[in-house]
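Right after this note come the structures.
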Structure P
Amino acid sequence: MNELFLETERLRLFKIDENNFAQLCLMHKDEDVMYAWEYIFSDEEVKNWISKNIEFYEKYNLGYFLALDKNKNQVVGQIGLMPDIINGQRFLETGYILKKEFWHNGYAYEGAKALIEYAFDVLQEKQVIAEIRPTNTASQKVAKKLGMKVIGDFVKIVHGKEMLHLIYSIEKAKLS
């Protein structure tokens, strides 16, 4: 069984491992789920995603976590908290990737809110960001509901392609 990282009212967030390959493929190979990334993952890329998250856990005790609905006992997606560097500045970023059958149920908000609270209360961070494509209105709605505001933008290379991302930010004590 995966290691439990955090629990919310409806969700359990577990550290990802190799046993989650099939569940992760369901998300990373779904064009609708990955539309903001503009590509779907190969099997090898899903394995690399798992390895990258395991490295993050070992180094930071952070990364993307498998989100399981406690009542339905179903994986709804992944919700994460991980370090990133943008233009030489260190940030802590939250992100969410949900299976489409679980969209619009508040899971991204609930999981991201819990991870942001963890960042503020446990890690003593003063700010958490989200990197969101301008076309990803669903993720923008989640960020806004969390109380995040756009503080800038940057170009990120994703799968060899330059992609504009908005930087949404929230500071401690402003979480909705």
Structure Q
Amino acid sequence: MTETRIIEVAIEIINQEGFANLSLKKVSKKLKIKSPSLYNHISNLEDLKNKISLYGWKQLEEKMLLSIVGESGYEAIKCIAYAFYDYATENKGIFEAMLWYNKYMTEEGNQVTHNTFDILFKILRKQNLSDETVNHFIRTLRGFLEGYVLLVNHRAFGHPLSIQKSFDFSLNILINGVKNMEGK
């Protein structure tokens, strides 16, 4: 038994049943061990949730970096947005855990989320944008991505119009909007 294996099993549970339904009892049952054995690797349920959140942010950072190989500028921003969307919709439980990262604010949590969003800073700073505009755009993009994915994951879009086309449309509006801010 390892911490990694416990996290993997917990992720299976939350991706199937939701983050709110995670319990140490379910994890131990799936691992076919007694719950007290988990405490050799984790402190408690909150510790496990924090580890899942960190795992998700690290995975997302890796996906984002892989998505921009050979890309630059606004095309790289689009690639990151699609990587975010794909990861968060394919890993609903992990994504839900990631949204709770403020609850688990630790130095490691600060670092992993900083690393993830620093990718965007580095790309956008090469554009002709002020630091203030870059910060506003990253907040706007993050709000859009997290909000849109939450709506998708909760099946909140009822109109038959393509969800993907709406995502593309919205992302293009955001990117074209920030392009208009260049040099200002």
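Some points to look at:
- When FRET efficiency 1/(1 + (r/R0)^6) of positions 31 and 167 (r between Cβ atoms, R0 = 35 Å, to 0.05) is computed across structures P, Q, the figure 0.40 traces back to Q.
- Structures P, Q, by Kirkwood radius over Cα pairs in Å: label with the highest value: Q
- Relative contact order in percent (Cα under 8 Å, 6 or more apart) derived as 16 - corresponding label from P, Q: P
- Here mean count of other Cβ atoms within 10 Å over residues 55-62 was derived from just one of the structures P, Q, and that gives 14.2; the source is P.
- Which of P, Q yields 0.65 [FRET efficiency 1/(1 + (r/R0)^6) of positions 39 and 63 (r between Cβ atoms, R0 = 35 Å, to 0.05), calculated]: Q
- When mean count of other Cβ atoms within 10 Å over residues 47-54 is calculated for each of the structures P, Q, the largest result comes from Q.
- Structure with the greatest value (metric distance in nm of label points 7 Å out along Cα→Cβ at positions 7 and 79, set P, Q): Q
- Computing helix-only ellipticity at 222 nm (-39500 (n - 2.57) for each DSSP H run of 4 or more, over all residues; to 500) across structures P, Q gives -9000 for structure P.
Quick note: the coordinates plus some simple rules give every number you see, no bench work behind them. No experiment lies behind these values; they were computed from the predicted model shown. Cβ atoms are built from the backbone, for glycine too; each structure is taken alone.
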